[in-house]
1. P, Q: which one has FRET efficiency 1/(1 + (r/R0)^6) of positions 107 and 299 (r between Cβ atoms, R0 = 35 Å, to 0.05), as calculated, at 0.75?
2. Distance in nm of label points 7 Å out along Cα→Cβ at positions 219 and 283 was computed and gave 3.0; which structure, P, Q, did it come from?
3. Once distance in nm of label points 7 Å out along Cα→Cβ at positions 147 and 195 is calculated for every structure in P, Q, which label goes with the largest value?
Structure P
Amino acid sequence: MSEPLKRPYQRHGDKESSAFFEEYLEKIYNWRDGVGLTEMIREMHSVVIEVDEQDRHAYLEELCLMTPYHFKKSYHNEHFIYSLLEVDENSPGYIIRSRKEKDRSKVMPMNMLSPVAMKKPYTKYVGEVYRVTDFEKAVELLGQAGVEFQDEGMVKNSRLQFIRTIPSQYTWNTVGYIHYPNGARQYYVEQFADHPEAGEFLERLRAIKAKQKDLGITGRVLPIDHLATRILQQDREHAMLEYIKLTSYHYWGSYDILDQNSSTNVTRNSYGWPESKSPARVFTASNTPYFLDHLVKLPSPTESFVINYGKRMHHIAYGVADNVKGQDFDNIDFAVDRLKENGVEFLLQVIGSKDEGLKQIFSRTSQLSYLITEYIQRYNGFQGFFTKKNVAFLTQAAGEDAALKKPRMGEGNLSD
């Protein structure tokens, strides 16, 4: 049975959008609902991250320690080696890929435009994949609406259909669509040949998951809660409208973080599913563009990140289980302390409180994926994604972390 949609969507936040945004937001909703796409595009099925092959094993180990995800299997074709990780069938899976043919990379040209990203030209968050109930119809409708798809990687057979859009001009991320007619959950990489992993590597992964359990982290850290992309100020509204057009998500609201010259803009699934099933998609942008910093006289951590890393995913957040009755410590504090004891570095202390509804923390940027890991614990069913105070602290801390790794474009020889 199809879950009822939640429209009209409740609006949150204090940041006003333009008349253009409001007009076309409603037009996209009406078009999407009218042609049936809102009900056709379902939950987030998986996320895809590309890393350099020399970093793939280390990154899988990092994910196994810091997240609830388990390594399942590796596959390969003529272009990539793929590694699949899962929590369960009710949460998005991870596909970590490494390119074999460097000269065919679509990621590298984007990374070469940014002075920090160019240091790892084959490392980038690629995008999300959504399950659809009618693949042919969904692709036809999106194509009629001007959506362009990639030929590389497309799958069409009796067991599985998959396709991915070209990278967005506003986020440099893609959106994929997958359908498996027999109803049994599948991943597009499962059609490829097995890629055997060395026994000693598999043993390391098993040891890491066993250690995670011994530390008491297992069961406390939950699946993906939200994913946050950083984009340029002028792309904020376009990026959200585009994403809402491509998915069944809706605009939840925007908040101004004035002292960090930033705004946080949230889209959520339209079925009321928990974030563990279909995580929120967040877009962070500056309130004024980078070239006005000397007039605004405020920090600009968001746009600074985009200038140095390019438009890309900034962090992936994982939920943390709420406390059980009578528990005298917070799960997020416990998990973070255990991770610190095992070498994981964080940008600040856990911020927020039970009285405010949630606590959050950022890790340092991974040098394997260029992604920050966030942990977020909500109390007593708190429905929001942040408090403005928390976001201000997190944004400032992330900006200081990025500042350690710049230079800006133009400082030094880009051919170095």
Structure Q
Amino acid sequence: MTISSQSLSFPVQGDKKNSTFFNAYLNKLLTERDSLGLSDMIHEIDALMLAVDPGKAIEYIEELCLMSPYHYLVTLESESHWTHVLRIDMNSPDLLIREVKDNTIKGIFRSLNEVFPIGLSKPHSRYMGEILRVNNLHEVATLQQRRGFRFFSQDEVRKLELPGNMAIIKPSPYTHNIVAYMEREPDQLRVYALGVSSIRSDAQQACDKAKNQQVILGIADLILPVDHLATRIYSQNREVAILEWLSLSSYYYWGSFDIHDQNSSTNVTKSIHYSDELRSPAKVFTANNTPYFVNHFTNSDSPTENFVRNYGPRLHHIALAVKDGDQLGIENIEFVVEAIRHQGKSFLLDVVGSKDEGLKQIFSSASEHSSLIIEYVQRFGGFQGFFTKDNVAQLTHAAGVEEELLRMQALAQPVLQD
């Protein structure tokens, strides 16, 4: 019996050649996912989770509220953590910022940082993963366990001080991210079963200050929700990381492109349920084409793999869309970037791309609080792609230069002994 797979009905883009293994298991895994009903039960990315070092959350909230559409909503206090919830609206993912109270606390997420030089310098700071909305939590978790995925037990979730109304998969060996499932109907509010909730005055004041500044700068309505999330991984894990994410989500394989100038590839997955990335962001995976230890033979660059060696496999940047249009002849992305620059925020390069090419993009410097880069992307006239090859080569190179500087700074600093 042949099963028709909705997840394989989308045309594949790009020029990157995948292996026979990848092509065979892409078909098998997505056909199985559809036939089990998982594609219909798993929906959008409902929230993003990240962690910062103690005492850094309020500054980061102010930074995000200036640079993004997010607003502070509430803080959930548990025994050893504060979890600050930021929201745009119910049609966009929430952002959960987890802040440990005591720097000496150990744990699985800290351990993922400690073997990497820049990761070690900010031991609690890392992107953690995504929460996916499902309409039958028990069934989804049961089916995924049968497919070999391992979940934290409810006791482990409690000890980790993560929301108790989720099923949470243990960190991926390929991306070091977790994936969580939370049951919710589209018309229900998002609720996170964790700790005691309150509105912290310091967080609210930080957000209000930033939002007032957005209005003064004239950018409050120009920055749109998350467009895509870009994870960097080792070259040998490119295909399996993509297949793992597709197995865990209801995303499909959009395609892969070789970026020869930077010895890397960009690989894109998108939701089968939502054509608009602002409803459920695309997930992008970037990897070197060849491993770092052979690149000296050909004098090849390794900015992508160098990032992974410095930080560990993890999210590299969050891309925010910018409203198409201009302000008195200045394209919106240029207007937004210039306004934010004047607030003391730095960018790695000038805006790259053009209206004729279909889009413009830029990377901010990595946040000192989360190590994450903010990308702004403006598409012109309904352009559907995520990059041009020239754009992504310039962005990757600029990020690599900054990351090498951060690595040298981290190595020069004494290691904090707890």
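Rule-based calculations on the coordinates, nothing more; no lab input. Everything quoted here is computed from the prediction, not taken from an experiment. Cβ atoms are built from the backbone, for glycine too; each structure is taken alone.
1. P
2. Q
3. Looking at the calculated values, the largest one is Q.
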